[in-house]
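Asker: Okay, got some structures for you below.
Any read-out appearing in this document is the output of simple, stated calculations on the displayed coordinates, not a laboratory observation. None of the values given here were measured: they were computed from a predicted structure. Cβ atoms are built from the backbone, for glycine too; each structure is taken alone.
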Structure P
Amino acid sequence: MLGHSHALSGLAAGAATLPWAPVQGTVAQVAWVSAVGGFAMLPDLDQQGTTISRMWGPLTDLPSGVVGTVARGHRWGTHDAVLGPVLFGLLALAASAAYWSTLLVLALAIGLALRALNFVIPGRAENTVIGNLVLSWGSAWLLLEHGAGPVWLPWAVALGVLAHIAGDLLTKEGVPVPLLWLLRRSRLSPIHLRTGATVEKAVLVPLFGLLTLAFLYLNTAARSALDPIVQLLALSR
């Protein structure tokens, strides 16, 4: 799937799971949804030279080469529905032990989301290395300073990675058979949707966007704020 499709599916997953997410308050909820959306791009860091791996220049492209080597290539280890969420989640758990590493992980999530969703963001600052660094690190700092603590980061990472893998399962390239691919390379590809196909652009992308808005309305304070407006519109008919 395309990058923005993954990010939107992650935002939808983050918004849908807010009732069970270990977060309290509007700031933490925004951080949770944003992080899951960004981490839904994380598995594609297994391929060096891609748009996402070049997000922060050598700071992301060089680690991307390491990730790809450890994962045994693109769409293998990082796309394993068992290993991917567990290993990325454990890395986030280790990072949450310190402020600066927590800041790095959250900034990475925000940067990935900004880069993937650049088609709906005015300007091009998020597409430049410096612009993305400033926006992602600044946003991460603001969120952490206002109480979006690191306890939930591993869960957001795992959920975002699972959302990515579920999306790629729909494509003809598929995803590896969990764990068994380590013995014999084999994939799951039940649907064979072509990446960037009309179905993805015209159906899945709008669907993910609508689901995100719907779950944000149902699961946040936005519902209490918008309900009077909805009732007025209903009465005016």
Structure Q
Amino acid sequence: MPPGLEMARGLLYFALVFMVFMFVQLSALIWRILALSPALAKQGFSLDLLDTPAFRERWVELAGNGDVLSTVGVVSDGVALALLLWLVFRWKRGRAGFFLGLGLPSLRSVFRWTAAFLVLFAALEGIGLLLPDMESEFMRNVLSSVTNYPLLVLGLGLMPALFEEFLLRGLLYGALRHVLDKHVSVAIVAGVFTLVHQQYDWYILLLYVLPLGVFLGYARANTGSIWMSVLLHLLNNVASMLLPH
């Protein structure tokens, strides 16, 4: 196909995977709320139930619960990632590995990009310490409610790093590169990466999430490997659990 049509097909797959992810995430969250609310579960599921004060109260209470979000993350990220891989391998066939950047980075690249990430992370944390408003209420709520820490690392550490990187710096970046150059593609993906993290306030998105998205984009583009950005994304997620501000 012409490059423009290939990019359009990739963007269509991106939208499809993202919509499936959002649907599964919402469904899994409702499932966990009902499972942890016997009084609501006895009423049976219906759309009317979702609009009751009792359900809305439990939603507010559990939507920031660390154990609930970890379980939801494993389910939604896992389902959407499986769909993404199926679509891409069916589409690109023998070139799917190159398209997604499945080759391993060199050890030199790993050390260099990890060291650069540590410098960036320290700088962003320094900004966070200087600006009290940078402290994340969302992460405080998650960490204060978690009881299953291995599930936390899996559901909010590893799985989001895998799914978000394959979705954004795998599928979306690869689709854009059919027509656009590296720098424009990295910028667009970083912008989308920022927009999908709406659980944070705007100043956190602007001063932390956006620079991180740009950095991860160049790590993937310059090494040619999605695993480099997955590793750095995972390090950031785990560090965010240890340093929630």
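Asker: When helix-only ellipticity at 222 nm (-39500 (n - 2.57) for each DSSP H run of 4 or more, over all residues; to 500) is computed for each of P, Q, which one produces -18500? Write out the running numbers ahead of the final one.
Answerer: Details: P: -18500; Q: -22500.
The correct label is P.
Asker: Name the one structure among P, Q that distance in nm of label points 7 Å out along Cα→Cβ at positions 24 and 192 of 5.2 was derived from.
Answerer: On the way: P: 5.2; Q: 1.7.
Derived from the structure labelled P.
Asker: Okay, moving on. Looking at structures P, Q, which one was mean count of other Cβ atoms within 10 Å over residues 64-71 calculated from, given that it came out as 21.5? Present the calculation step by step, with values, prior to reporting the outcome.
Answerer: Details: P: 17.1; Q: 21.5.
Value 21.5 for mean count of other Cβ atoms within 10 Å over residues 64-71 corresponds to Q out of P, Q.
Asker: On distance in nm of label points 7 Å out along Cα→Cβ at positions 8 and 48, which of the structures labelled P, Q is highest?
Answerer: Going through P, Q one by one, distance in nm of label points 7 Å out along Cα→Cβ at positions 8 and 48 peaks for structure Q.
Asker: Moving on. Which of the displayed structures (P, Q) returns the greatest value of distance in nm of label points 7 Å out along Cα→Cβ at positions 16 and 200 on calculation? Intermediate results must be reported in sequence, preceding the final value.
Answerer: Numbers: P: 1.9; Q: 3.1.
Greatest value across P, Q: structure Q.
Asker: Supply the structure label, taken from P, Q, corresponding to percent of Cα pairs over 21 Å apart with the calculated value 61.
Answerer: Details: P: 56; Q: 61.
The read-out was computed on structure Q.
Asker: If FRET efficiency 1/(1 + (r/R0)^6) of positions 176 and 216 (r between Cβ atoms, R0 = 25 Å, to 0.05) is computed to be 0.15, which of P, Q is the source? Don't skip to the answer; put the middle values down first.
Answerer: On the way: P: 0.15; Q: 0.95.
The structure behind it is P.
Asker: Let me ask something additional. Can you say which of P, Q returns 13, 23, 35, 25, 5 when P(r) over Cα pairs in 10 Å bins from 0, in percent, for residues 72-159 alone is computed?
Answerer: On the way: P: 17, 40, 35, 8; Q: 13, 23, 35, 25, 5.
Comparing all candidates, it corresponds to Q.
Asker: Rank structures P, Q by FRET efficiency 1/(1 + (r/R0)^6) of positions 96 and 128 (r between Cβ atoms, R0 = 30 Å, to 0.05) and report only the one at the top, that is, the highest. All intermediate terms of the calculation are to be shown ahead of the outcome.
Answerer: On the way: P: 0.55; Q: 0.20.
Checked P, Q; max of FRET efficiency 1/(1 + (r/R0)^6) of positions 96 and 128 (r between Cβ atoms, R0 = 30 Å, to 0.05) sits with P.
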